[in-house]
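What follows draws every value from the coordinates through simple rules; no lab data is involved. Since the model is a prediction, treat every value here as computed from it, not as a measurement. Cβ atoms are built from the backbone, for glycine too; each structure is taken alone.
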Structure 1
Amino acid sequence: MEFLILIVSLLFVLVGIAGSVLPALPGPPLSWIGLLILYTTPSIKFDYWTLGVTFVFTLIIVILDYVIPAQGTKRFGGSKYGIWGTNIGLIVGIFVPIPLGFIIGPFVGAFIGELIYDQNDSKRALKAASGSFIGFLASAFIKFVFCMILLGIYIHTVWNYWSVWF
């Protein structure tokens, strides 16, 4: 039974890693749930501190996942229209059936939002859309690194308790 729990928890962590670059899957929360499942294994000592600290970081990263692309748009000279366009484009991009719609969506959304704000300044709209794209990449990188850290915690925990099973 413990091996089943280990496999299920590992699957959650691995799907979380995939979800760190695919916005349709909530990467860090899935990886954290994998750790939570791991700590329910009877022979592994439940660690409130590890789960608590990683939960707080998971919440922070989930919030930053929405803030960073919008801030990228703002830093590259985008207006509130571009920021709203980025957020709307991210949501629409998830559901558009084209490959990499989740990457193209925020870029196109910021570009359209900036064009709505000022139709005559397409250079500024393109610059703001580029900021949105860079923000998306930064957010995906942060999520990926965090999910890899959670995988490291998983491996470390299983490794420390390996002698209990064999």
Structure 2
Amino acid sequence: MADRTAHAHQSTSRKVLVAVGGQEIDAETVRLACRMTETHGGRIYGVHIIEVNRSLPLGAVLDDVVERGEKILDEVEKLAAQAQIPVETELVQARDTGPALVDEAVEWGADLIVMGLPYKRRFGEFNLGKTVPYVLKNATCRVMLFREHREHREEES
């Protein structure tokens, strides 16, 4: 009989990257990331990606979008402070969110990426979008996906 503990994963991680996009699900996603972070020596890295249209230079300053991103990251810092978890935040401008998140996770040395997924429908069907599949396929660390409750989104429609 095979030893099942050889493939067991620890329940917490030292370096947890949490992706936030300004949706209602962000706060609960950050709280989940905090719960998944080791209490001694663990850190949270909150990342908000601003997708820059290909018609603009990548370094284009988009004041209102940057200001919104900074507010989103301020909330990450507050929630991590409440959980007494050290936190770093980063506002990243990129062409595509998925590759930017994977690159940030590698650069920072993340053990885990935590992402929230609003319940979205496209043409009447549940849709993951393009970012989640990209991260699930290409991340070099574990990925935890936290999907919004289905009825919550249907009530808003």
Structure 3
Amino acid sequence: MIRPKPSSRSAPSTVSASTITSSLLAVQTRGTGFIDITSEVAKFLREAGAREGVVTLFIRHTSASLTIQENADPSVLQDLSTALNRLAPEDAGWVHDTEGPDDMPAHIKTMLTSVSLQIPVLNGAMALGTWQGIYVAEHRARPHRREIVLQFIGLAAQ
């Protein structure tokens, strides 16, 4: 019988949250698709002097969302768009279409994804995996100005 290797983890570390830093990030979209904001979040953390803690992102909209996805192969984002369009097509006979045929599908896609993310910050950097990036997912066909609240809570450089 082969026994699986036991899991391992680093020793726990404790940090007192002495800093709360917030900022509002405005992103101009070009219509449906994904916009990589990883570097903007990293810039915010550098400006905040973040060392250890957590960064929270919250998008202030109901027809756009946030996601962490692969940032190496663009076909991943293309396939994600295809999947979301299959789950919430424009021609499904939605009752709510006040702003056009993409209105209700955009709300459904937002509900299926996320309006907030929380990412650990270790040694001044986000603890993202090698191929992970942070994206705004625009679910509407026309361009929009989207607002994302960024907030770091934790220990900052003095």
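Here are the numbers:
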| item | result |
| --- | --- |
| Comparison of 1, 2, 3 - label where Rg/Rh (Cα atoms, Kirkwood Rh), for residues 49-112 alone is highest | 1 |
| Entry that produces 2.4 once distance in nm of label points 7 Å out along Cα→Cβ at positions 97 and 137 is calculated, selected from 1, 2, 3 | 3 |
| Which of 1, 2, 3 yields -27500 [helix-only ellipticity at 222 nm (-39500 (n - 2.57) for each DSSP H run of 4 or more, over all residues; to 500), calculated] | 1 |
| Answer label among 1, 2, 3 for the case where Cα extents along the principal axes in Å, calculated from the coordinates, equals 56, 37, 29 | 2 |
| Structure with the greatest value (metric mean count of other Cβ atoms within 10 Å over residues 57-64, set 1, 2, 3) | 3 |
